[in-house]
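Next up: some structures, all given as structure tokens.
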Structure 1
Amino acid sequence: MHFDNLTIRDLLDAIAAKSPTPGGGAVASFTAALAAALAQMVINYSVGKRSLAEHDALHLEALHTLGDLSNRAIELAEQDARAYAHLNEIAKLDKKDDRRRRDYPAAVAAAIDAPKSVVDLSLQMLELMKSLLGTTNPHLKSDLAIAAVLANAAARAAAWNVRINAPLLENQSERDSLSAMLDRSLSRAASTAAAIEKACA
């Protein structure tokens with residue numbers, strides 16, 4: 001499924017439909033994209049403001065980075081939908097089927113990689129937002145705080161899709177490593193979002 005040309009109403013209807021995709025993985029990605037867009041709005045109200053001119057270089061770089069992250073988030077929504085459909089197809093095959101034995105590990109990895117990338121991307125957004133504290137238009141503090149809340153929510157939501165697929169990994173040490181990585185990332189995301197909210201209060 002391609003999401004670029006859907007209206008908001010079409011997207012909401014597609015999510016609400018009795019269909020596995022777009023589902024939670026796509027919603028996590030869209031939430032990250034919304035966080036990036038709102039942070040960009042804060043910056044756009046700051047660029048060119050004489051009192052903030054010393055931060056123009058930081059703002060312009062942040063605008064570019066957030067644009068890239070937003071685009072990547074939408075790509076990950078589509079990647080997640082494809083990965084889920086492929087894993088579902090492979091999992092329905094008989095366990096002795098050659099194609100299942102050959103393709104199943106890669107299908108599981110792909111189903112984990114998309115939401116894991118959303119977690120990483122959301123954390124990157126949060127760290128960028130934190131670097132903007134004290135440099136942007138003070139009248140948009142609430143918008144920056146909301147962007148942080150959304151980015152943290154995107155990370156937490158995407159982590160659910162990682163965890164639901166992690167037991168499908170055959171290697172226990174790989175499962176343990178993935179779980180530890182998620183715990184670290186979510187802890188950092190939560191603390192960074194909290195710091196941004198506190199600074200914006």
Structure 2
Amino acid sequence: MASYLRLLAPYTALSAILFGLGVVLGLVALRFDPAAAYGVMRGVEDFIGAARGLSRLEIFLFIVANNGFKVLVMMILGVVVGLAPVFFLISNGVVVAVVGATYAQMEGAAVVIASLLPHGVVELAAVFVGAAAGLHLGTLMVQRIRGRPVAFLPWLGAAWRLFVRLLLPMVIVAAAIETWVTPALAEMVRQAAG
């Protein structure tokens with residue numbers, strides 16, 4: 001596992017860069033295309049609305065299922081020359097920027113940081129490493145298309161083991177923080193600011 005993570009390190013760095021590009025694009029959209037930014041916010045609010053009325057445990061399970069599925073699909077679909085991870089990273093960077101900036105205007109930056117940072121650190125680490133595995137698989141597929149002999153299935157198995165042993169547990173931890181810790185912390189910051 002450690003050697004595989006070292007192999008993925010450049011892809012992990014690229015994943016963080018692509019996510020950062022998405023953040024920049026989201027901020028540009030807010031500045032120059034408010035209608036597009038509004039569309040992003042509507043999509044997020046619709047998604048959040050799906051979790052309204054659920055118990056804390058149900059919300060936790062909903063987040064685990066949603067985020068775990070997205071990370072797994074992003075990894076596996078990386079075989080399509082890495083397109084899925086690239087799209088996922090940039091689009092999620094856009095969403096984080098639009099949502100974060102919009103709520104910062106309404107509630108203040110401190111509340112937004114408290115709402116995103118506790119679980120976001122763990123969740124983004126899982127996303128970046130999962131995207132790295134997908135990008136690596138995409139690179140291998142490109143090599144195969146070019147006629148190079150590449151043992152593809154062992155790397156697909158390594159990606160699956162990475163998901164089961166590391167990324168899914170990280171998604172579970174992030175979901176637990178997001179469900180039980182983040183709301184309390186955000187409320188504390190909100191009250192302190194008010």
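What follows is calculated from the coordinates using simple rules that are stated; it is not laboratory data. Since the model is a prediction, treat every value here as computed from it, not as a measurement. Cβ atoms are built from the backbone, for glycine too; each structure is taken alone.
Quick notes on this structure:
- FRET efficiency 1/(1 + (r/R0)^6) of positions 54 and 94 (r between Cβ atoms, R0 = 30 Å, to 0.05) - highest-scoring structure of 1, 2: 2
- Structures 1, 2 were compared on mean count of other Cβ atoms within 10 Å over residues 46-53, and the highest value belongs to 1.
- For distance in nm of label points 7 Å out along Cα→Cβ at positions 6 and 142 computed as 3.0, the structure of 1, 2 it came from: 1
- Entry that produces 33 once relative contact order in percent (Cα under 8 Å, 6 or more apart) is calculated, selected from 1, 2: 2
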